[in-house]
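The structures considered in this document are given below.
Throughout, read-outs are computed from the coordinates displayed, never taken from laboratory work. The model shown is predicted, which means the values in this text are computed figures rather than measured ones.
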Structure P
């Protein structure tokens, strides 16, 4: 008699925006159907509702389960449901790969447990690095252009540069409130400069 085959332990992750919660059931149905088709055992289901690129706190719980080796594979409906950005997507996929946990995106038919899927993960990493390089170059170009136009770069000057003016006006008998109004700075700043 042969040994029993262990079922693949799957974690399902569904995410919708606060404005589009109708697809939550659709995502869940598709992932559960996939798990059944593959003969997997669903050990964790995470549903997250949020907007934009906000933190995915419940996704972090799924990552902790992966680190504990409670999961063999993470299943999502679509890649954009998982990552906040391309860099975030790549970082989490690389961590899962290092942990030996697979990642499957149903809509894009990406299965990072296969050789082709792992090659795709490598391509995603290249694109993320390319995106970071482009962003760095744009920032550098923007700073250089601003400097050519004589614009300052960095933090705005602090009220400390106005300390002499504050002391001079105070010596003339002006109140702290009047000094603050005249110099368009806060009264708290005047108090701090006068010590």
Structure Q
């Protein structure tokens, strides 16, 4: 009887070990597939979906931890959930990237328009400031102090426009467009003040 129990216990241990060994290869393959799938778009995910990427990487780390602990059954059971999370992240990343590219295209188009309009406005304003500086007559409602103040605003506008150009040149298109819009608005205001 005692021998039978020992044989049963030994057989159960062998079967359990064999069962774990049978799960090892599928577990390793599942983790490798998940990692390979993520590596296909990880660079874009870091840029467009960083928070979601952290969650997926934490899930993959748990799978790898399970492998290290030889908990192959749990790894095999959890792998489909992580695979789904990777697929969802891929979809989210693609959508956010497409949205960002669309916004960039729109900003570049607006920049093209602004980069024509604002320099023309600056040139007109410069001509008007130069003309008023030589003349004794200022526009209606503007005294000498007002003229000096408006000239300072104009200098600030030129600086802002130059900064917008530098931002655009550095690839910061959205920031450049925001600054250029503000410069255009200030330019229109100054055109009225100077009567240009």
To which of P, Q does the computed value 198 (volume of the Cα convex hull per residue in Å³) belong?
-> P
Taking relative contact order in percent (Cα under 8 Å, 6 or more apart) for each of P, Q, the highest value is that of structure Q
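Of the structures labelled P, Q, one was used to calculate Rg and Dmax of the Cα atoms in Å, for residues 69-140 alone, giving 13.0, 44. Name it. Numbers along the way, then the final one.
On the way: P: 13.0, 44; Q: 29.5, 91.
Answer for the origin of the read-out: P.
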From P, Q, which structure was helix-only ellipticity at 222 nm (-39500 (n - 2.57) for each DSSP H run of 4 or more, over all residues; to 500) = -32000 calculated on?
-> Q
